[in-house]
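Take a look at the structures below.
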Structure 1
Amino acid sequence: MTIVTPSQRSIGITDSDANHARRWWILAVLGIAQLMVILDNTIVNIALPTAQHALHFSNADRQWVVTGYSLAFGSLLLLGGRIGDIIGRKRALLIGLIGFAFASALGGASVDFPMLVIARSVQGAFGALLAPSVLALLTTTFTVPAERGKAFAIYGGIAGAGGALGLLLGGILTSYASWRWTLFVNLVFAAIAATGALLWLKSDKATDRDPLDIPGLFLVTGGLFSLVYGLSHAETTAWSNPFTIGFLILGVALLGIFTYFETRTAHPLLPPRVVLNRTRGGSMLAMLFASIGIFGVFLFLTYYMQGTLGFSPVKTGIAFLPMVAALASMAQVSNRILLPKVGPKIIVPIGLLFGAVAMYMLHLVGLHSSYVSHVLPYLILLGLGFGLSLAPSFSAGTLGLEPHDAGVGSATLNTSQQVGGSIGTALLNTLAASAAASYLVGKVASPANLKAAALHSYTTAFTWSSLIFVAGAVTAGLVLRRGNLSELTASPAEAAESIPVDT
């Protein structure tokens with residue numbers, strides 16, 4: 001029998017809330033599930049060259065292994081969040097875990113390129129059901145402010161560090177086992193998480209019985225698909241390509257129509273109250289900018305360490321571990337100590353500015369720079385910055401959500417992260433490629449010049465990442481509302497006020 005103290009009852013915890021009684025076990029389950037989803041953004045990238053050689057597909061086809069996952073995941077997140085609200089989060093979590101594991105097994109057993117792309121796309125679809133359920137369960141399980149801060153610090157640390165851990169694990173598995181194990185490893189994560197969910201998660205009831213917003217569903221899914229596809233197309237062709245322009249315009253138009261439609265329909269897929277709250281909306285914008293900029297770290301710093309410094313995939317993954325440690329440590333400090341006292345308006349922009357300084361300093365690296373003196377200090381600064389910005393954004397981005405909005409609110413935050421990653425990949429890749437081409441104009445394509453051009457492309461990407469972090473800091477500073485978490489939660493003005501300028 002669950003015993004609930006008077007103090008717990010006073011903040012809304014009831015004797016029947018079994019999830020709260022098992023909350024720390026549930027956190028472990030959710031952390032494993034979230035890690036599995038985040039790892040897949042980078043773990044497969046390390047294995048792509050080996051998989052390409054084994055399955056005999058071209059460089060032009062290779063990007064679809066990544067794009068197929070991104071398209072399905074990014075375009076279906078809001079639907080996944082709403083499904084969790086309709087069928088219950090535990091059920092959505094289990095379906096997502098089982099489906100993700102099945103798709104991973106299919107991908108690991110691939111005998112040709114189409115089979116691998118189909119598996120990655122199915123992975124993305126089930127990931128879109130899984131990710132919002134994880135965050136929604138975290139939001140509804142941890143309601144005590146002090147415990148919520150600790151839980152979201154752990155979750156934010158996993159979300160921020162998962163990409164770096166994916167590089168390490170991908171390098172180890174590819175080097176010492178097989179590229180197929182970068183997919184098969186998900187079976188282990190999914191089995192552990194599903195077992196824990198069955199043991200400890202209470203079977204929750206549906207929180208939303210409203211009719212499904214079919215027009216809104218088609219508009220937002222089509223809009224997000226077009227936007228992510230247009231960005232992926234820009235990465236492999238050019239921003240001036242007619243298909244790139246057409247899909248980007250179509251995506252923006254459909255999302256604009258969706259925004260207008262949601263303010264007019266009786267049962268919106270994404271209720272405006274979810275995003276117009278300045279604390280949540282500002283956190284989502286901070287997540288968007290941070291996700292755009294973070295790809296300058298994982299993508300081009302990986303290229304630099306492997307292509308210029310000569311690191312192996314495993315050594316590259318190990319080189320990112322100090323950033324992971326700094327992020328995890330600062331996430332605890334920011335979510336448990338700083339966020340409750342000063343609120344997100346101060347610490348989130350400061351964290352993004354830390355990232356800006358670190359990326360600017362990284363643009364000074366050279367062909368013969370030392371990792372210890374020219375990379376390591378700024379990786380640690382980046383980790384501190386992500387701990388100050390990403391982890392609090394997850395917590396503040398779900399602050400004050402009613403249970404029936406938790407799924408779609410969590411999905412919107414995940415969408416900001418996913419779309420930001422797609423924008424960052426396309427934008428920074430294009431800028432880097434242009435910088436390399438410009439450097440080689442009038443020069444002989446000798447090995448030395450090609451190596452210098454590659455370095456110039458990396459440092460250009462670092463510079464632009466720095467500017468993106470600055471833009472994110474300014475935007476978050478303007479939109480986020482002043483006050484600590486207690487004031488923001490209790491303030492009627494915060495609940496009613498939409499996103500314009502700060503007062």
Structure 2
Amino acid sequence: MMSNAAAARTSTPARRTTTSPAPATGPASPASPDPRRWLILSVVALAQLMVVLDATIVNIALPSAQHALGFSNIERQWVVTAYALAFGSLLLLGGRLTDLIGRKATFIVGLVGFAGASAVGGAAGSFGMLVAARACQGAFGALLAPAALSLLTVTFAGTKDRGKAFGVFGAIAGAGGAVGLLLGGLLTQYLDWRWCLYVNLVFAGIACGGAAVLLRGQSAGPRPRLDLPGLIAEVAGMFSIVYGFSNAASDGWHSPATWGFLLAGVVLLATFVVIENKARQPLLPLRVLTDRNRAGAYLSILITGAGMFGIFLFLTYYLQETLGYSPVTTGVAFLPMVGAVTICANVANIVLLPRIGPRFVVASGMLAAAVGLAWLTRIGVHSSYATDVLPPLLLASAGLGFVMSPSMNTGTAGVAPSDAGVASAVVNTGQQVGGSIGTSLLNTMAATAAASYLTSHLSPALVVDGRPSPVLVQLAQVHSYTVAFWWAAGLFALGAVLATVLFRPAR
């Protein structure tokens with residue numbers, strides 16, 4: 001199925017596998033499957049869970065951290081943005097280092113560094129120290145995430161268990177944020193906000209011990225030089241894109257700090273493509289991107305990363321600020337999402353993907369997520385969780401399960417072993433950049449909708465002490481959430497169209 005010329009040049013001993021993620025039913029690899037592959041999966045999955053839940057667990061702890069360290073509402077965004085900037089801009093470097101110095105070494109260095117940065121952040125006595133620790137977390141996460149997915153790719157290459165493995169991994173990627181909300185609520189409410197960072201030492205310690213025992217080091221081979229011009233252009237370009245979108249959430253789209261950085265990011269990434277096309281040893285071999293199925297997978301992950309933000313952030317605010325749920329109760333309310341994503345991710349990868357290919361699976365998942373988010377727009381001030389929140393949440397979660405794990409599987413299928421790390425980095429980059437886009441786009445739309453609602457509904461009867469009444473403010477907030485859900489539904493609908501166009505029909 002690898003029809004284009006660029007993909008045809010990636011001739012390796014694994015050439016018998018096609019770009020379709022479906023494994024062959026018989027022996028697909030000359031080497032027998034690693035008997036420890038399921039233990040390796042548990043180690044890799046634990047590391048991935050740590051990275052994914054760290055994006056949401058700190059959100060729950062932010063109000064307590066802000067009170068303890070005394071930073072302002074304007075400053076608090078940098079606790080999240082510092083992580084995203086370092087993580088998003090360094091992912092391709094992390095993926096290439098995985099291929100150059102070895103998956104095991106990169107994985108363990110990422111774990112140790114992530115744990116160390118978490119310990120510093122948990123012990124932070126000032127706002128600057130906390131932000132610096134979060135940036136270091138992002139940098140080591142950029143090493144850890146592509147190494148984890150690359151290990152999964154090569155461990156299950158050519159085995160009939162590849163679908164099961166990616167089902168588990170994709171479920172963690174889709175539902176890990178919900179687990180972070182629950183864990184963050186428990187730790188913040190019953191221990192201290194600092195434990196939302198300290199808990200990473202437990203995860204990293206277990207995963208590091210397992211990695212040291214289970215993983216084999218790569219055999220020494222040629223070590224090509226790092227593509228420094230490409231690296232500089234890519235890091236600067238990704239930094240500008242992520243910073244520009246993050247800045248839009250606070251300063252708006254008309255700010256020079258928003259559109260200026262976005263424009264610079266586009267120019268730098270275009271320069272990066274030119275450099276990679278001419279480089280003898282590119283940071284990102286363009287053959288990884290030129291396959292239609294992989295391109296469709298990367299774009300699907302980016303769109304899903306943007307759309308998921310609408311589920312996590314605005315539904316969290318709605319449950320806490322409108323329905324009055326505590327942080328722990330809010331986390332429990334997201335537990336059905338974890339179950340739905342896990343079940344659907346495994347059904348999609350094990351049952352459907354080998355039989356019908358990624359086009360229908362991913363497109364139908366996008367549509368389910370779009371319908372679920374459109375359904376969530378019916379919420380009101382006095383809605384019930386059981387009737388108005390849970391059903392659409394389950395439908396949207398099922399859609400995420402059908403999108404995330406098949407896209408991750410397809411995005412890493414058919415690549416040469418020497419490109420496994422960088423292909424994994426592209427998958428993680430799509431999710432991270434998508435989250436940044438979702439943060440800025442949906443936050444801006446929600447804030448604009450709330451302001452417009454207050455302006456159009458304000459009357460003397462709804463003013464208390466010169467301010468809009470609490471009832472009107474609450475109505476405006478709910479309206480802003482529904483607007484954000486509509487925009488997120490539109491993103492998933494667009495994703496369904498693009499998945500149908502880009503993915504090749506199954507044979």
Structure 3
Amino acid sequence: MTDDDALCALDAASLVRLVVRREVSREAVMRAHLARIGRLDPAVHAFVELRPDEALAQARAADADHVARAGLPLDGVPVSIKDHFDVAGWRRTEGVAPFAQRVSPADAEAVRRLRAAGAIVVGKANQPDFQIRWNTISSLHGATRNPRDPSRTAGGSSGGDAAAVAAGFAPLGLGADYGGSIRVPASFCGVWGLRPSAGRVPGVSSLPPFDGPPTLDLMNSIGPFARTLADLEAAYRALAGVHPGDPATVPVVRDGPPLGEPAPGDPSPGGRRPRVARMVLQTGARVAPEIVARVDAVAAALARAGYEVVDAAIPQAARAPEVWAALVGTELLRAAMPTWRTMIGESNRQHIEAMFGLFELGTDVERYIAAFAERRAIAREVALWMETHPIVLAPVAGMTAPPLDFDHFLDEAATRALFDTMRNVMWVNALSLPAIALPNGVQLVGRRFREDELFSAAAVVERALAPVTIATPAVSR
């Protein structure tokens with residue numbers, strides 16, 4: 001491993017400590033990551049835009065302003081940004097050719113907050129066309145591969161960022177999760193991913209559209225990727241908070257204690273911790289034995305730490321994923337696809353129409369309203385149930401990272417089978433809940449705005465897991 005690679009293998013917290021002590025410059029940190037990207041990204045294709053001179057200039061400027069930056073939690077940390085988010089002066093293509101030269105006039109609010117915490121943008125990361133896929137294949141930019149096995153998918157839709165973090169191209173990445181788009185790639189690439197509660201992190205862009213359909217407020221969430229839980233929390237705390245440009249964000253007062261400290265209502269060390277519901281097949285999901293074994297290993301770690309782990313399921317467990325698909329699918333196929341159909345690639349179009357065609361509600365407004373009423377009823381029942389089951393332990397996808405073409409032009413039966421493999425993903429979005437994806441394909445899901453409970457439980461699990469290391473894929477010569 002080169003000296004540059006050794007820097008790239010460090011987590012964000014370690015890099016900040018080195019920078020603060022002036023043991024390494026921010027410019028040296030950025031040069032190391034750019035060198036690794038230049039050498040290895042041809043095998044991964046995590047990034048769709050890089051501006052090395054700009055990144056290095058910002059790092060040098062930060063070095064010159066060292067004293068004034070005291071206390072910044074992400075000082076000098078390279079961060080990968082999903083193509084979907086505005087970065088001032090950079091292209092925002094949404095993965096489609098008609099937007100290939102579209103340039104953002106200003107940073108998205110989430111990007112601004114990361115910069116305000118001291119982070120420096122290293123690059124824009126790949127996504128599928130308009131973010132609607134559990135794979136990262138863009139009709140404009142091509143496919144992103146999993147750095148741990150380039151024959152496999154990195155997941156989607158935030159696959160470029162998950163791959164970048166896994167490959168040591170950046171300690172942190174910024175993604176969004178509307179239907180698993182943070183948790184699925186985090187799981188496939190073997191890194192940590194956080195989907196905060198809907199309403200925690202503002203979605204404020206500088207390019208239209210500035211507003212979206214009802215499910216966007218209820219089900220979408222912006223969140224980070226990292227290789228350690230402490231880094232994940234540091235990024236989350238930099239991102240979270242109300243903003244008037246996003247009326248769905250709410251000024252939640254209770255934000256939880258620092259990582260590893262007892263959450264409000266938790267006992268002192270050694271006492272009884274919150275009950276954890278182990279839920280695997282109750283959604284109707286197809287789950288591989290290897291994933292079940294990983295769930296059980298996490299359950300055992302939580303039980304050893306004093307959590308009460310029980311086999312239990314949320315109310316309407318099998319129906320909740322279908323309600324998500326009915327609502328999101330109806331909005332996609334009836335409102336978005338008339339415009340998108342001529343803009344997106346054939347593979348992405350077929351995937352959207354085949355997957356959501358299984359569930360969409362047509363043009364009957366009464367059916368659409370009834371589905372929203374059903375969604376609210378399920379959310380109410382689950383919220384009441386979670387008062388006695390505050391944390392749910394479940395798989396993310398029901399499989400390990402599949403081949404790169406796993407979702408390519410599937411027929412109806414194969415499309416339904418893929419949906420069933422992902423049933424443990426979508427109910428979290430449907431109910432606006434927070435979730436932490438562990439690097440082993442498992443997730444912890446919590447009560448809305450109780451990210452603190454999830455971080456406390458995840459800290460227990462992290463101690464039982466092998467540390468996340470960076471992947472070094474072979475590059476063809």
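Throughout, read-outs are computed from the coordinates displayed, never taken from laboratory work. Being a predicted model, the structure only gives us computed values, none of them experimental. Cβ atoms are built from the backbone, for glycine too; each structure is taken alone.
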Task: Ranking 1, 2, 3 by mean count of other Cβ atoms within 10 Å over residues 346-353, the structure that comes out highest - done: 1
Task: With P(r) over Cα pairs in 10 Å bins from 0, in percent, for residues 50-169 alone derived as 14, 40, 33, 12, 1, matching label from 1, 2, 3 - done: 3
Task: Computed 20.2 for mean count of other Cβ atoms within 10 Å over residues 274-281 - originating structure among 1, 2, 3 - done: 3
